[in-house]
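Please treat every number below as a calculation from the coordinates, not as lab data. On a predicted model such as this, the values are computed, not experimentally measured, just so you know. Cβ atoms are built from the backbone, for glycine too; each structure is taken alone.
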Structure I
Amino acid sequence: MSRTLLGKALKLACARSERTRAPLSVMLFSIDRFRLINHRFGYTFGNRVLRRVCQTAASALGRAAVVGRWGNDEFLCIMSDCGPRQARTQAKALSEAISGLLIAAENHVVNVTVSVGLAWTPDDGTTPQEILNAADEALYKAKRGGRERIVAADDLEQRIFRMGAILEMALREDRVVPAYQPIVDLRTGALVAEEALARIVMTDGRVLGAEEFMEAAGQFRLTYKIDWLILLAALTRRQSCDEDLVHFVNISGDLLRHPRLLMELLTSTKMSFPRKDATEVKPLVIEVTERELLENMELTRARLAPFVDFGVQLALDDFGSGYSSFQYLADLPVSYLKIDGRLISRIKEPRVLSIVRGIHAVADDLGITTLAEYVETTEQVDLLRGIGIHWAQGHHFGVALLDQSVADHRRAMSVNWAEGYYGGKDLALPQP
């Protein structure tokens, strides 16, 4: 459906909603980094991606929704008789359906994802322009927070600011700590490595996973502080760990934009491993995602070069999640290739199995260790082992675990400080 017809349909839907008081929801979604698709593969392929996305969206949302291209890489979906809860469900179904698309382009595989903005009447407006503005603002926030996100206009600020406040307090009170997930050798089943993953220890006993606060971290530009703390913790753990395990830790684009902090981390690394000997530093691996490389690969390479020169190894994370190019493997001294979990979840599909087999064959020929992420089932293990994938991690082998004594200590310190500080304050309100 054309933009003109979509505009008319939205005008009629808004008028009907106001007249009958029936709920109306609008979904505005765009293809993540579509400009890169056009630039890398050409406009003909880009148009094919647009058609596939529109077809997939229409199929996922069903006849109750009106879907069409709104402009460039954006699509508008009008959902009459659809309230907030149902709209969120529909948005999730659409996102999952599109993220399942694997579109072949010569020697590359494009895995398309979308960012989604939601708005509904009457909370976010009653006229077409009001509700479109609200959906557009939500989409903008979704895209700023990273790809493949769903943001609703009505709860955006409250949720983000609430989580931002929680994160800032946790950073101030040293309650951002690593949890360690095991990584095993698929051939022998032996524990060979672990990955440090960020967690927030709450004072009420809960533990928040990274997926709950990393969006807020991005919004408030706190990601680099989280990376900094987790990497320092990994260095400390490496010094005290008796087992000869490889230690994986993530570095984001946010930290890469802070060269002074990177140099301080390099100094800490050298202090942890006094001799400039690759065998001494081999157990430490820095993970960088394809997404960070796509944004500025030259800057990434320059910022990481001192670590590589010292002997720290690199892992390319989420390989297959974006616009995969084996050029990265030629240009960077990658030692580990972590295959994206969405491919692993579909490993039973013949085409996906062939893709993973091809990724492993190239990596193996280059002497790169392949590592499958988010492995959940015995069937996946058997298929991966049959391909020859070297290592794997996921709930099948173990969840990420905190050092409970550290978590309890940080929580107790925070609670004791709060009670000691506020306990001596007169918090009674002054009388008028």
Structure II
Amino acid sequence: MSKYFGTDGFRGEANVDLTVEHAFKIGRFLGSYFERDRECRVVIGKDTRLSSYMFECALTAGLTSSGADVYLMHVTTTPSVSYISRTENFDCGIMISASHNAFHDNGIKLLNSNGEKMEEEVIAEIEKYLDGVYPEPPYATDKRIGRVIDHSAGRNRYIGYIISLATHSYSGKRIGLDCANGSTWAIAKSVFDALGAETFVIGNTPDGTNINEDCGSTHIETLQRLVREKHLDAGFAFDGDADRCLAVNEKGEVLNGDAILYLCGRHMKQRDSLANNTVVTTVMSNFGLYKAFDACGIDYEKTAVGDKYVYENMRANGHMLGGEQSGHIIFAKYATTGDGLITAIKVMQVMLDRKLPLSELTEDLEVYPQVLKNVKVKDKDDTLNDPDVKAAVERVTGELGDNGRILLRKSGTEPVLRVMVEAPSHDICEQQVDSVIEVMRQKGQLIAVK
């Protein structure tokens, strides 16, 4: 685990964990790093947080002072920065966002010239510079000082690209959109209106402090109410930077990332477009998803939690569909990152191709009850390797058989193990999770249960 950058960028409370100085220095380093071989061009987008404008200025100052030209897309989505990075020959892209976090947090996401998450070796170099291991890069002078260019046209090109992916008119369809008071507030409606839908939009009045507040994919109940009250055909909720999407069917029921992977994966298989007959998931996908894939003859891979790992598996093996339960869905034919708008377009395509309501498209997917408890332990690895803990896990695995599973997973940032069981009933989940935690307690591994 990196010191500053996690699987989805450098994230923390603005000017506490992630400061203006950090942003300036990241810009200084990147401008100098990419300037080695050629004139450096960097594209920057941001979400609607109060601090995003501050970090945009700091990054821009750092980059231009090292000789890089900076292209500003202003308020836009992470996937749009990824798209523009790979289609317009930028050295890298930067998105300023803390995704689904509250407004007081922010983050810096770095993308390479292919629109993928920045390589680990570059992240390691940045972190060494932030820690003072490397000397200050030279400041650009005279005509080498970088320029700042308005690039709102890039956002418009991205919108045009998204619209071009739709295979049907949405005329006659009533669609709800929850923009989370974030990056899609001025984009999502434009896309669905252009495709002919009658749109009902919430979460589209950002004020700098209300991003993700009682709205968006982390508060899906707001969209559920809208769909029920307005009798809509479907609804789509995005997170702060729109790399996630959850759907709501015409009954007001939630389709999480697993449900979206199921309905899209099955549809792609039926049309011979599911490369390798495989969908990539993370270890946190529901047991019911795997049972449903087995029933319809779809293979699957499991990665560590994080859309970064999902995409790495897809790229290495040529798979075309993958994602997370949280709504990061990657369609490799169209994007190199999770894209909430593409996800919404593809869900609409399945619904319109099949001429069925969303509720019927997932009726064969049985979601198993799940219980997950976070356990604070003295040593994560010692606990996982404890013979009695391993025996308890094996016992639970045997008792569940083909009707459930148990998963122990380390937190990447805390002294915490996550104990998760999926089974046919909530009571069985609770009983089995508690039985494993009790063994940890008896062995003296346990500090507290959150």
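List of remarks:
- Answer label among I, II for the case where FRET efficiency 1/(1 + (r/R0)^6) of positions 271 and 375 (r between Cβ atoms, R0 = 35 Å, to 0.05), calculated from the coordinates, equals 0.20: II
- When distance in nm of label points 7 Å out along Cα→Cβ at positions 7 and 303 is calculated for each of I, II, the greatest value falls to I.
- Read-out distance in nm of label points 7 Å out along Cα→Cβ at positions 55 and 119, computed value 3.1, structure in I, II: I
- Origin of the value -12000, where helix-only ellipticity at 222 nm (-39500 (n - 2.57) for each DSSP H run of 4 or more, over all residues; to 500) was derived from one of I, II: II
- Across the set I, II, mean projected area of the Cα convex hull in nm², for residues 191-366 alone reaches its highest value in structure I.
- Cα extents along the principal axes in Å derived as 75, 74, 40 - corresponding label from I, II: I
- Highest-scoring entry among I, II, by mean count of other Cβ atoms within 10 Å over residues 135-142, is I.
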